[in-house]
Structure I
Amino acid sequence: MNLFWEKGEPLTSVDILQISADRSWNGNYVHMMLRSLLAKGMIEVCGVVQCGTQYARQFVPAVTKEQYAAKIVAAKEWKVTPASIAAVTVALANEVKAEKRDIIKELEEIIDELKHEDTGRK
């Protein structure tokens, strides 16, 4: 996923192999990885381009880094429950190097939005 986020442009399997020439990835591995990411909704097809005599699908990320991190944290293997989300949020906030005041302000805005949603439902 980092390749997609770093490049910021659609990538084909050929592009990925060229970018990752310093890694021991082969074509079969890249295709397997792309199929898995596509099945999980992490990437999506955005076009088709000609590569030599064949055509290759282009992929872009379907999630941001933040959404990806949230999916990993919320994975069933991690046993994160709705009750522990607050603790995870606090732990993440303590890990970041940004100003905590900015984080607090953003979290307060999210909390206000959630309160208004809950009030509107009743």
Structure II
Amino acid sequence: MSPAASRRLWLGLGGASGACAVGFGAYSAHRLSGHAQELVSLASLFQLLHAGTLVALAALSPFGGRWLTAAGCLFVAGTAGFSGGLYVDALLDAPTPLIPLGGTCLILGWLALLAGALLAKPT
């Protein structure tokens, strides 16, 4: 994938994820209470933090390579699994095994980012 296409991908996914996080957070604040509100607040926090990370990956894409691409893919999958799973649990009272799988993907995404930093060739 070209650096320009990679930049557009991460910016687009970061923007969409950020918008969803803010929307769910607002819904939670106005329509939910108790445990459901706590779950959605946690989900939207994690989603928003990783949306910002995807935007940062867009800025780093010219220096990226496969480790940054792997990190971005893991952040997207992790956010979908972790935050998405928490949203499902909160809104439908249906816990899902996607939550720990998504959390694992988020951790692996950060480790891929670390690997990319450690293995990058000096410029």
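Read-outs throughout are calculated quantities, based only on the coordinates presented, and are distinct from any laboratory measurement. Treat the numbers as computed from the prediction; the structure is a model and nothing was measured. Cβ atoms are built from the backbone, for glycine too; each structure is taken alone.
Data overview
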{"item": "Winner on relative contact order in percent (Cα under 8 Å, 6 or more apart) once structures I, II are ranked, highest first", "result": "II"}
{"item": "Top of I, II by FRET efficiency 1/(1 + (r/R0)^6) of positions 46 and 110 (r between Cβ atoms, R0 = 35 Å, to 0.05), largest first", "result": "II"}
{"item": "Structure responsible for -17000, with helix-only ellipticity at 222 nm (-39500 (n - 2.57) for each DSSP H run of 4 or more, over all residues; to 500) calculated and labels I, II on offer", "result": "I"}
{"item": "Among I, II, which structure scores highest (criterion: distance in nm of label points 7 Å out along Cα→Cβ at positions 22 and 102)", "result": "I"}
{"item": "P(r) over Cα pairs in 5 Å bins from 0, in percent derived as 2, 13, 21, 21, 17, 11, 8, 5, 2, 1, 0 - corresponding label from I, II", "result": "II"}
{"item": "Entry that produces 0.60 once FRET efficiency 1/(1 + (r/R0)^6) of positions 38 and 86 (r between Cβ atoms, R0 = 35 Å, to 0.05) is calculated, selected from I, II", "result": "I"}
